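Engineer: Take a look at these structures.
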Structure 1
């Protein structure tokens, strides 16, 4: 029902005033090209039916997102996102539910998603959106009042989800956005200095983490080991799978399909009894496997 409501809100606008949305359509060439490529992957997919359904969903979402971007302001988008995130997190909290992570032995909150990483994603998105709204789009003190419950709920949900990916990526994203914001008020000369210093600091931090054992300390804080609880093995398997079909891939959403030998083996190795909802825990590897080097680049 929610998906149909999503389409009902945005798709009709395309037919009401199509000239508005087709004007300067070339500015959105990248997502449109990717959507077309995803649709074409049906012709070489190892599971054409699955790819066709996923391609329609992806393309329709791109269209809705494009219509929304041409219709509402960034501030309105942020406000709507915050309200939606708050509702989703509240619903997830009401549903409850904890699950044992077989890989690291921890018990984590999975809520309505059945996944700690999904809960962590929405929680971290809530925190980031609150900060973005307060810094860039707040008009008066009421902004603090109505975003405070969303911020508190997001922080709480992030804490009980124990999603290391979300916890680690959130400060990185905030840092990058902060640097980009600072660069806007600096001259081109100082922007270059900021970039060089930032890039150099990042390289030094990575080298120190790898050579001084800091990486293991950081991973230990999140209950991870050097294999990232099996993720490095998954990445290796994904890379090997990509080598079998390097240019075009297996087809969009066509790798993790029941009945095929490799995904069945990985589901068994990682104790995924449902044999669904699994991935390589790496967006680039997942993309490379599904739509090949052409699609990933």
Structure 2
């Protein structure tokens, strides 16, 4: 079993990966999703906490002493009962604090960009029926059909939506959608702000739309309106990269390729999204991502 440093959420919080590392991580994750789909499974829970970074194989050769020297000895905390009484015999006297082996995103090199896709607890086979109402993907990454087609079975396309939102977070600082202090309906309004009109049938069934939009589809005056996707990329990805300087920013040609892919992966209708294999064949993947991924795999 491969060991992991940490998940991408831990190391990318308030940090940015260098361009080539962000590309390699995006490519590795897409390959993992493509392989999962090729085996007839939908992951069902794609987000940064389930994307792990593989430890170098050299750690397998460490003795316990060498491991402690490299990463420090285990830290423990004493366990006490809330009521002040002695602990029962089945409770240990001390607990070991989990060891964080990661490093800041900005310190990553291509040799570090080895992705492991974890947590298959929500995965299901293509022949199984997993309805939209049973989707447990975090709200900000959850495909909209889970909300508006709750009785319809989810498919590979659900992973493609979540893959797009996860790649966006790998590239930039600000998520394309956010469920922090937001309701499910607020996330829907964000999706419409960013991506444009949703299918008419969904719009008509969305009883809460009047809280966010006028009947002509324009945002209600006075509420915060999320920027459309081009502007969102500029504000949530590029501007932060310019401020950080050394991590680099995407040039105009690559930005256009990224946005083209994101728009297709974030199509409201699941049948209009590309497959994982088609994502790998996209211009951005072929011209920019896969070359850096290959360099990562070749590096030691």
Structure 3
């Protein structure tokens, strides 16, 4: 006798009720935990020194170093707003290494960048997009890292910068220009004794990038005891061992500020970016890692 395969509904009906209860419980946890963590980090412990190090939160002049206009709001907004919106005494600066002229609209994108900076609390005077012949937006060209270092050092001195945030070696999206910026700034921060403290934005694997808040529990795992401690006894000071990493999460208001910043880049607002501004972890939270300076024996 021919036996037909069981239908999906029949198979589901064979799942024990106890198993269903566990499946539902796990589903609820998977939905609630990221939302709860976002709320805790954004609203309750975001200013604690063990979550956002004093090196960032009490800096006088913060510099964000990117590759192209729109990087600041697509990737760095939780960090920028997490610092500048919490401490109005900090002066923010943005240094984009190109105007994003890959399609011949560099002037337009430079103008858009100024609007984005304003939305993020950065004054026009410190919102700069370079237009150097050797640093043109090109997804196939590795930029001159010595030149980038020189430009960064120039602006550090000019604006009296005491904290920097930039890409890590993965460049978040893997863009070759992003990675060149990271290589240059990382070398500058680790080898120049006069370089300010520098943090890099962590790059994650592609599946983790577009999970809305789903990646936050994994990202927050190294901060677990710090979050618990911050909830128990808040502090504005931290041990040196706590200052090597930072976690910044957008409140709802800061998320809307992030969206407003990207809205200033109409030339980049394609249909997929609408999805990005909801699903990307980088518009909701950032985790940063400090670059440690390599101590030269000559320094001792």
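Engineer: Taking semi-axes √(5λ) of the Cα gyration tensor in Å from the coordinates of each of 1, 2, 3, which one would give 38, 25, 18?
Structural biologist: Details: 1: 30, 29, 24; 2: 35, 26, 20; 3: 38, 25, 18.
Computed on structure 3.
Engineer: Work out which structure the value -12500 belongs to, where helix-only ellipticity at 222 nm (-39500 (n - 2.57) for each DSSP H run of 4 or more, over all residues; to 500) was derived from one of 1, 2, 3.
Structural biologist: Details: 1: -23000; 2: -10500; 3: -12500.
Among 1, 2, 3, the structure yielding -12500 for helix-only ellipticity at 222 nm (-39500 (n - 2.57) for each DSSP H run of 4 or more, over all residues; to 500) is 3.
Engineer: Right, something else. Tell me which structure, out of 1, 2, 3, gives 10.6 once mean count of other Cβ atoms within 10 Å over residues 71-78 is calculated.
Structural biologist: Working: 1: 13.6; 2: 10.6; 3: 26.8.
Matching structure: 2.
Any read-out appearing in this document is the output of simple, stated calculations on the displayed coordinates, not a laboratory observation. None of the values given here were measured: they were computed from a predicted structure. Cβ atoms are built from the backbone, for glycine too; each structure is taken alone.
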